[in-house]
Structure I
Amino acid sequence: MSTTKLLDVARYAGVSPATVSRVLNKTARVNENTRERVLSAIATLGYEPHAIPRPQQVIQGSIGLVITDILNPFFPEIVRGVEDAAGINGLTMLLCNTSEDPQRETQALKALIRRNVDGIIVCASRIAENDLIALHEKNKMPLVVINRYLNNPSIPCIIIDFEGAAYRSAQHLLNLNHTHIAYLAGSGSITPSQARKRGIEKALQERHLTLRAEWCPVSFPNVEGGFQAMSSLLAQAEKPTAVIAYNDIMALGALHAIRKYGLRVPDDISLIGCDGIAMAAHSNPPLTTINQPKYRMGQLAMETLQQIIEGNYVPNSGYTMMESPLIVRESTALLARKDS
């Protein structure tokens, strides 16, 4: 009896275990070249499918979606985009929430790989870049990443220009005469936050200004984190006249803090968020924000993953840049020159 395992065949053929299973069971479309490579690996290794029981944890016709915060309204539209596109191809979506915890993300990815899903989409990944790439390469798992750029062309990334978006936000405030600009950085160590900070710094440097270190508080990127970070700014002797938040929900927390300190938006402080969540248009005042095409990002990520699963994906630059316009609403206003 052969001792070769399905995983051995997958590694030899350079594909995921799910692809080997699809070739054997004819459960979904597989690129002809990929199919021949799998069959060749089976023949070379002497794999006997009937000799090894099918693992109970294997879930056929499924993909995994990993998100960082199920409470953040940014993610449901992405989830819906992924799910709708997956449904068109007869795939079931398994959703994992990591609560911004890199360790939980690693555990979720490993669990999905053990379940032999057809592929994985990771949205706003928080684990180290090298760890994510290594996990992908070791397991030959089809993988697409949303809202993070990885320096690996075999892993497609669906992103916006984080730095450019923040640059436009800062330019908007500078054009409104604001020179005392702060940044609520969220988890300041993550790549998107660092890119946003670079964009703000670039805009300020063009006006011979700097982004003060004490005006870049870090906190958990949720409503409470926004409230705490904004409160720390308002407790300082000198206060900013404008604030750019890492995301919209932090901006909403900041709005609460500003009111608690007896100040008003935009009369006393202008405020900008990022993500374009639906409730941003209905805050009081409506929030100026960078819009992300969330549903389309999820949809495109699933379409790309499907191409990888079928063996039809051709690596290019490694990323797709989505449009991210600044939506100007009532939370930003002109500052009189004498107050700048």
Structure II
Amino acid sequence: MVTKMTLREIEEQICPLDEKSMEQARQRWMTVAKPLFSLGKLEDAVIRMAGIKQTSDYELRKKGLIIMCADNGVVAEGVTQTGQEVTAQVADNFTKGDASTCIMAEVAGVDVFPIDIGMCRDVPSVTKVEYKVAYGTRNLAQEPAMTREEVVRAIQVGIRLVKEKKEQGYEILATGEMGIGNTTTSSAVAAVLLDRKAEEVTGKGAGLSSQGLERKIRVIGRAIEKHRPGREDIIDVLSKVGGLDIAGLAGVFLGGAVYRIPVVIDGFISEVAALCAVRMIPASADYILPSHVSKEPAGQMVLDTLGLSPFLTCDMCLGEGSGAVAVMPLLEMGLQVYRRMSTFQEMEIEQYQVLK
């Protein structure tokens, strides 16, 4: 059974970051024998994770990537270059290690977990009945993509997965997605939550032509006008113009806050899911780490709204968790310097001071 908690119950389980552990981590960085603050964002990340984990002495030995796989009925509107069958094909490839993200994850020491939360057909290597909410969404250009109940179930699946991964010993999680048409749903959700016009937040996704992009923008604009999702009601927004992968990832971000595990955002689609989580429960923001900034037009906009600065700027737009996986070695490097490097005192070097 999926863990069932209301938003209020979820919020009640989310505690602030542990300030004592964060202060201990700050003091440790001040003694490490290198120029002060010279590892920049990596130092900040180590401190943030100390607050999440409630200890300044921690490791990231087990790293996992949760890839939410789902199909989107809006592909019927011609907003994608490929058909829905590709979602299932790529999801199956994840289990064989035959995908770009899998190769990157192997190098980074990250275990990959593809989840069929809403693909149009079952894939024996991926599909598990306890995680599957529906066989794709409906066409948001014609009707709401999901019911509110389906959105809530998807969020609960995400929360449950974090609980399971924590019980399995995972100490940090990355987010990813696979679903033909999901830059359309993400752009629609972003347009609503950022109060922007469709053309401001919509890109070509996986290789649309300029004509295809114009069609995509029109579809998003008409869907928002037709369904009028309420900006303050995230469940309503997701149900009308979102996708099961976005809802499931929003649950992963909320689960990270409940179970005190740092969760790393991937690209645009994961960013939108993170924004949904934070709009539902603002306290969850403390448990979310960035990775890179997507080439999609709203990629930087969403990060700015979340108050996050990317570690990487590689012009990536692959999705599937590739950016979140790519940042894992950087986070590990920063943590190992923090843990292993000698102090000024141990090296008999005069300690650097903060100068005004």
Q: Using the calculated result 1.08 for Rg/Rh (Cα atoms, Kirkwood Rh), pick out the matching structure from I, II.
A: I
Q | Among I, II, structure where helix-only ellipticity at 222 nm (-39500 (n - 2.57) for each DSSP H run of 4 or more, over all residues; to 500) as derived comes to -15000 | A | II
**Q.** Structures I, II, by relative contact order in percent (Cα under 8 Å, 6 or more apart): label with the highest value
**A.** II
Q. Distance in nm of label points 7 Å out along Cα→Cβ at positions 10 and 194 computed as 2.2: which structure among I, II?
A. II
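None of the figures in this text is laboratory data; all of them are computed from the coordinates on show. These numbers come from a predicted model, not from an experiment. Cβ atoms are built from the backbone, for glycine too; each structure is taken alone.
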